[in-house]
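What follows are several structures.
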Structure I
């Protein structure tokens with residue numbers, strides 16, 4: 001039993017490891033996309049790596065379009081500031097300005113319906129409040 005426990009622990013740790021596939025910098029103005037070679041039913045999760053300053057919490061939507069070849073198979077949006085499993089989060093308020101840094105899991109995921117290459121186009125839609133400064137905002141694709 002004593003030798004079985006460490007082996008099970010190692011197995012669980014390897015089963016829980018994630019692989020970062022790609023990142024897209026959402027602060028860039030030109031449209032961006034990634035193409036991912038997917039295996040059927042092998043889930044892809046979305047994370048957000050952010051660093052921003054604001055006086056009022058910004059209103060944002062992260063819109064995703066998924067294509068198989070030229071055919072759009074999925075389109076949807078989510079709130080990029082509604083992350084769970086936050087890591088390395090720091091939030092400070094000084095002179096009415098909030099500085100927020102974080103890495104967290106976004107709601108939802110993508111479960112490929114077949115073995116093929118899918119192209120994903122993420123677009124950040126936000127209010128352009130003059131006090132909003134985005135230093136870093138990357139959507140991270142993780143398998």
Structure II
């Protein structure tokens with residue numbers, strides 16, 4: 001699994017970093033809940049990680065990775081969607097999760113000046129059970145480029 005540590009493909013590193021951030025958000029309360037694991041597994045499969053050992057490696061080593069934003073704006077919104085969705089997966093929201101999410105918004109490359117409005121919009125859309133399409137439109141509306 002050390003190949004993860006030396007892989008030079010930016011898109012691959014981005015996928016690992018997003019998964020690691022999902023794990024970090026999930027473990028804020030010290031427990032990886034079943035609903036959280038379902039989201040992590042779904043995202044991992046969407047990213048092409050079909051080997052459970054790869055996913056387990058990321059879970060065990062999540063703290064080795066920092067988030068690396070995707071180059072594509074829509075992809076960054078999808079990553080924000082997944083990160084925001086995971087904080088609701090266990091049925092309660094922790095203050096630490098919200099802080100990590102705010103840091104992730106900036107790390108994903110969204111403008112710091114829009115942090116609060118993007119954060120509030122993202123959390124509100126997920127609280128309203130928005131799908132990715134509605135989430136994408138909502139974030140684009142408040143973060144006009």
**Request:** Could you tell me which structure in I, II was used to calculate relative contact order in percent (Cα under 8 Å, 6 or more apart) as 43?
**Result:** I
**Message:** Please compute distance in nm of label points 7 Å out along Cα→Cβ at positions 111 and 135 for structures I, II and give me the label with the greatest value.
**Reply:** I
**Message:** With Kirkwood radius over Cα pairs in Å coming out at 16.9, pick the structure among I, II it was computed from.
**Reply:** I
**Entry that produces -20500 once helix-only ellipticity at 222 nm (-39500 (n - 2.57) for each DSSP H run of 4 or more, over all residues; to 500) is calculated, selected from I, II** = II
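Bear in mind these aren't lab numbers, they're just calculated from the coordinates by the rules spelled out. These numbers come from a predicted model, not from an experiment. Cβ atoms are built from the backbone, for glycine too; each structure is taken alone.
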